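Derivation of every value follows stated rules applied to the coordinates shown; laboratory data play no part. Here the structure is a predicted model, which means the values were calculated and not measured. Cβ atoms are built from the backbone, for glycine too; each structure is taken alone.
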Structure 1
Amino acid sequence: MVESEIIKLLNSKGIKAYMERPKSAPDEYVIVEKTGTASKDWVTTSTIAIKSHAPSLLKAAQLNEKTKKVMVYASVRGLSSIRLINDHNFTNIATKEYRYQAVFSVVTRQFMEE
């Protein structure tokens, strides 16, 4: 699963990464979510959204920047290409939960999906 590889990568760089909000969430963390996938000729392209959560908008933006750098400079076996599609403020206005979201296109070889 490409999500688990990305979570391992982010955790190895000191970013607390999860697939869902942990029960006792740290102040700063990211959620990794696959929003779509397409496959052709043993190559899979996944759209990955990474939501950066923090106690302030500035800290959420800083965590987002750190996450983007880790992702675009990643060298992980099986992840052939990681491209930033866009990123934006994703603050939940109702709960005042500060977060940013970065969306990536991640190309993998088919064996990653087995």
Structure 2
Amino acid sequence: MYTSKYWAPIGEPTSYNSRFQNAEYDELLDKMAAMKPDPEDQEFMDTYLAALEIWLDNLVDAPIQQWMHRIPMNTTYWEGWPDAENPYVNGAVWALTFPLTLHNLEPAQ
């Protein structure tokens, strides 16, 4: 979403309402896209933190609201859902995170 491939000059429409453009950030995102997201992988975390530093230095997005949303998970048959004790991913399936959740689920019985 926040990559140079979606950038357009002012006056032209953009995808995702973003006009952020940074070649170093693009390289880091491309590198992360080819990696498995794993907080135990030091190379992944170093790449993530380098991208985050660029993000914060540029204040690419500054949300002005906070939204609380309850997302119920049923542990009758499956365990390993993201929760307060293990918030490994956003639990909102519409945020395209369900494949990451699916790989963490284990049978409960």
Check: The value 15.4 for mean count of other Cβ atoms within 10 Å over residues 9-16 was derived from one model only; which of 1, 2 is it?
Finding: 1
Notebook entry, point to check: Among the shown structures 1, 2, from which was the value 17.2, 58 of Rg and Dmax of the Cα atoms in Å calculated?
Noted result: 2
Margin query: When FRET efficiency 1/(1 + (r/R0)^6) of positions 49 and 73 (r between Cβ atoms, R0 = 35 Å, to 0.05) is computed for each of 1, 2, which one produces 0.95?
Written below: 1
Check: For structures 1, 2, which has the highest computed value of relative contact order in percent (Cα under 8 Å, 6 or more apart)?
Finding: 1
Margin query: Looking just at distance in nm of label points 7 Å out along Cα→Cβ at positions 81 and 97, which of the labels 1, 2 belongs to the structure with the highest value?
Written below: 1
